[in-house]
Each structure stands twice: as structure tokens, then as C-alpha cells.
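Read through the structures below before going on.
A short reminder: the numbers here are calculations on the coordinates, not readings from a lab. Quantities reported herein were computed from a predicted structural model and do not represent experimental measurements. Cβ atoms are built from the backbone, for glycine too; each structure is taken alone.
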Structure P
Amino acid sequence: MFYVGHELTENSRAGLLNGVADIIFFDQIPEAQARRAIDLTMAKIGLTDDTVENPPIRFITFTSESI
């Protein structure tokens, strides 16, 4: 079994350190995700002529070795 969690909290950190969790994903930039969604939607429905860049939005991951 492989455990993946979201958000590094006191409990998820303990899970990583004691081997219960394998990896925790941490998303630091919800504003970028929201802005990208709005920009892409506006472009798709023709409310803007701007070209929307759509590179991957970075996620931070934590493992027991990285904390």
C-alpha cells in the first residue's frame, strides 16, 4: 500500500516520520490556479484575445527524507 496525502500538517508530518505516509503533496499557490482557470475560461469563451500561457503549476512534495 502507498499512502499519499495533501497539506503538510503536524499529523501528516508525523505520518511521514513514522512510516505511515509515503508522500505529502503541498500546494502553495492556489491563487495561481484560480487565475489560470479564469484566464483560460475567458479566452475559451472569447472574452479576451490575450494568449494564455499554460505551463504546469508547481507542486511541492514532502517525503520522510525531505523533512
Structure Q
Amino acid sequence: MIDQLNKRLYELQQEHEKGQTQLEQLDLERKQLYETLLRISGAIQVLQEEINRMSGSVQSDAVEINE
């Protein structure tokens, strides 16, 4: 009986360790994905601002031509 309990204890400890390792890996992947999303968001913002700036410039040029 004690041997069975020790065996089960060992198995659970191994499962726990494996789960901890997987959780650490997922945390790392989450951090990397979050950083990637931040960079993409920054790039989107820069492109939107540039498009808006250029659209305003094009509209300003059109107004000047029509005057």
C-alpha cells in the first residue's frame, strides 16, 4: 500500500513539474506576443497619422489649385 502511495506521489510530482514548465513557457510566449502586438499597434498608428497628414496635404493642394 505504501509503495502504491509513493508511486502515485511521484507521478503527481512529475505532472506538477511538467505543468509548471508548460506554464512558464506559455507566460514567455504571451509576453512575446504582447510585445509584438505593441509594435504592430505603433506601426498602425504611424501609418494612420501619415495617411491623415498626406490626405490633408492633398486636400490643401486641391483647395489652392481651385482658388
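Taking Rg and Dmax of the Cα atoms in Å from the coordinates of each of P, Q, which one would give 17.0, 52?
Values: P: 17.0, 52; Q: 28.8, 97.
Source structure: P.
One of P, Q was used to compute distance in nm of label points 7 Å out along Cα→Cβ at positions 21 and 53, and the result was 5.0. Which label is that? That value comes from structure Q.
Figure out for me which of the structures P, Q the number -10500 belongs to, where helix-only ellipticity at 222 nm (-39500 (n - 2.57) for each DSSP H run of 4 or more, over all residues; to 500) was derived from the coordinates. Don't skip to the end; give the middle numbers.
Working: P: -10500; Q: -37000.
Only structure P yields this read-out.
Taking mean count of other Cβ atoms within 10 Å over residues 5-12 as the criterion, the top-ranked structure out of P, Q is P, with the highest value.
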